[in-house]
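*Asks:* Structures for review follow.
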Structure 1
Amino acid sequence: MNGNPVLALKQMITGYWTSQSIYVAAKLELADKLAAGAKSAAELATETKTNAGALFRLLRALASVGVFTQQADGKFSNSPLSEPLQKSAADSQWAMAVMMGEEHYAAWGELLYSIQTGQGSFRKVFGEGVFDFLGKHPEQAKVFDAAMTSIHGAETRLMIDAYDFADCHTLCDVGGGNGNTIAEVLKRQPKLQGVLFDLPHVVERAKANLQQAGVGDRCQFVGGSFFEQVNVQADVIMMRHIIHDWDDEKCVTILKNCRAALKRGGKVVVVESVVPTGNEPGFVKWLDLTMLTIPEGKERTADEYRELFAGAGLKLNRIVHTAGELDVLEAVPA
């Protein structure tokens, strides 16, 4: 934090100026257009059908915080911070910037409503829950899938390094989304059989990803709702960033259905970030506000997870910490 508390607070207050400017740059795909070399604001304005003067002002402001670089001749080029805004970058943050700048930004604008009522502001703004919304808007769903990949890509490797699936014969990824997580586990464990369980339209989107990853022949695709039944049988039921999407009552329902899908001696593995206590900083504490405003869920402490598991007839066996902020919570039937 800046030594001057007032200046530091001002920077925090105006933080959305930067994030929304990055969103506009991503939406216009400016980083991609600069991939081959520097261009003037006028050239970029012609390519993006925007106002040259306004675009120059945007680029100048972003360059002042290291996103893009303004050269001596006035042209702009990519910088280390803007390169990940390219859609084709290996660690692309393009989808994350777009998602945060559109639906998430609108929902966060109603944060006060969520704090006053305890209800999700996404539903207030868009008239339905986020997952219903994504089911009806395929383009936004594609951006969401890509954003989740950008967030979870590095985390997946850290998770697999920390938690060993070698003793598992069949792994079911419940709410597995685009399938990237189970694909990485299957690639790491060549004898493992996988099951991707999610809503039917989500499973259909994921099939191509598993085939492209070269593990589609070792993965079953099962469509359904984890609120009704997880109609598979597996040694390990894994849920990554699923439980934090829902309130306690819904989570207990999900966990009970997962418990019923376990083979004898099986385990439920919940992959989330455990909230640290006290004033200890943590990204998860801000993510918790996103869970409140967007899907109407919450992040939880270790004790809160322990209570949640108990309500579903499970016992928290251990918590495996990864090298990042992700934690692996292993539960067994009580």
Structure 2
Amino acid sequence: MSKTISDEEFYAGLLDLPKPAYPFPDFIHPDFQQQREEYYDWIDREYTLHSKEAREKHKLHNLTDIAARGCPFLNSLAELRPLANYAANGAMMDDYLDRCSRNEMNEIGKRIMALLSGEDADEPTDNGIFHQFWILRQDAIKCGMPERLYKNFVAAIRRVFVGYAEEKVYYKANVPPPLAVYLIIREDTSGALPFCKYIAMQKDYRRLPDDILEHPHILRLHTLCAWLIGIHNDFISLPKELHREGDTMNLIKVVQHEYKVSIREAYMMALEMHDNYLKEFMLLHEHLPPFGEWRDMVYDYVQDLGISVAGVYAWHTNDRFRYNKGGYVDGEFVSREQ
């Protein structure tokens, strides 16, 4: 998609438009700074596949803060590490593999899943993406993550990789997908579903039985979290994505293409969708199934789902580099498929 509007023109038109807002308090994990320091260190040690310029930009993004804000009530740094690894390594991987093919992404995802599941138990000899996901599994074991919660977490990560692969079709074609297809893919690529699973590591939620954590009512709330995070990310990344060929997985661009409206009209339509999903979230929170003795705990768990959404948005709005001109990282992976 060719350039249609300048940064200055877009920002001037955006100033008077409403922004997403959430009725949840903002928290951050007390060990966020120590987690940042570990992140800076493993960028230098692990991510030599990236150029030095890309590594320095990623340090400015403070990607582990996504985990620290999304799950602020974890008991320790040890419990924060697996989620911080997923959030930061996953985002950096997505940047690096920006222009890989669908087939290549599927093959990469299969190897990562083998490492996360323990099917491939051997420590990768090369640093980088695969080694970090191997470390994620070791850290999850070290912090005592219950196996059933870990399996749910890994299954949700698998969906992220499936989404990454499917969006490549639309990147390559340089055309937005139909809205219905976008919603399927964005539920996964928002990266929120693993957070929804990991929230069960907070407080006493690991006591909740699987038939509650995987109940259709709760799974719908997970979907809503994923769409809320995916859509508010699309608002923030829009100026960047208006100006780059192939960046078509953005709700505003999808709506503009599907309904043949202006960018401003598409923005307002996208915000209305976001706000309707938020209303549905609040409604489902207040009308939980009769979970008996677990009802109060489930109510608090859903509240913390909302705090996670607000926390990720707080990371986005506090960030001053990732989506600004000159601050984002271009993909450096060279695809074997043209």
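Values in this text are rule-based calculations from the coordinates and carry no lab data. All of these numbers come straight from a predicted model, not from anything done at the bench. Cβ atoms are built from the backbone, for glycine too; each structure is taken alone.
*Asks:* Which structure, out of 1, 2, was mean count of other Cβ atoms within 10 Å over residues 73-80 derived from, given a value of 18.2?
*Replies:* Computing mean count of other Cβ atoms within 10 Å over residues 73-80 on every structure in 1, 2 gives 18.2 only for 2.
*Asks:* Compare distance in nm of label points 7 Å out along Cα→Cβ at positions 81 and 145 across structures 1, 2 and report the one with the greatest value.
*Replies:* 1
*Asks:* From which structure (1, 2) was helix-only ellipticity at 222 nm (-39500 (n - 2.57) for each DSSP H run of 4 or more, over all residues; to 500) calculated, if the value obtained is -13500?
*Replies:* 1
*Asks:* While we're here: Can you tell which of 1, 2 yields 2.4 when distance in nm of label points 7 Å out along Cα→Cβ at positions 89 and 137 is derived from it?
*Replies:* This figure was derived from 1.
*Asks:* With distance in nm of label points 7 Å out along Cα→Cβ at positions 153 and 177 as the yardstick, tell me which of 1, 2 scores highest.
*Replies:* Structure 2 gives the largest value of distance in nm of label points 7 Å out along Cα→Cβ at positions 153 and 177 among 1, 2.
*Asks:* A value of -0.27 was derived for log10 I(q)/I(0) by the Debye sum over Cα atoms at q = 0.07 Å⁻¹; which structure in 1, 2 was it taken from?
*Replies:* 2
*Asks:* One of 1, 2 was used to compute relative contact order in percent (Cα under 8 Å, 6 or more apart), and the answer was 28. Which one was it?
*Replies:* It must be structure 2, since only it matches.
*Asks:* Using the calculated result 0.60 for FRET efficiency 1/(1 + (r/R0)^6) of positions 49 and 121 (r between Cβ atoms, R0 = 35 Å, to 0.05), pick out the matching structure from 1, 2.
*Replies:* Considering all the candidates, the number was obtained from 1.
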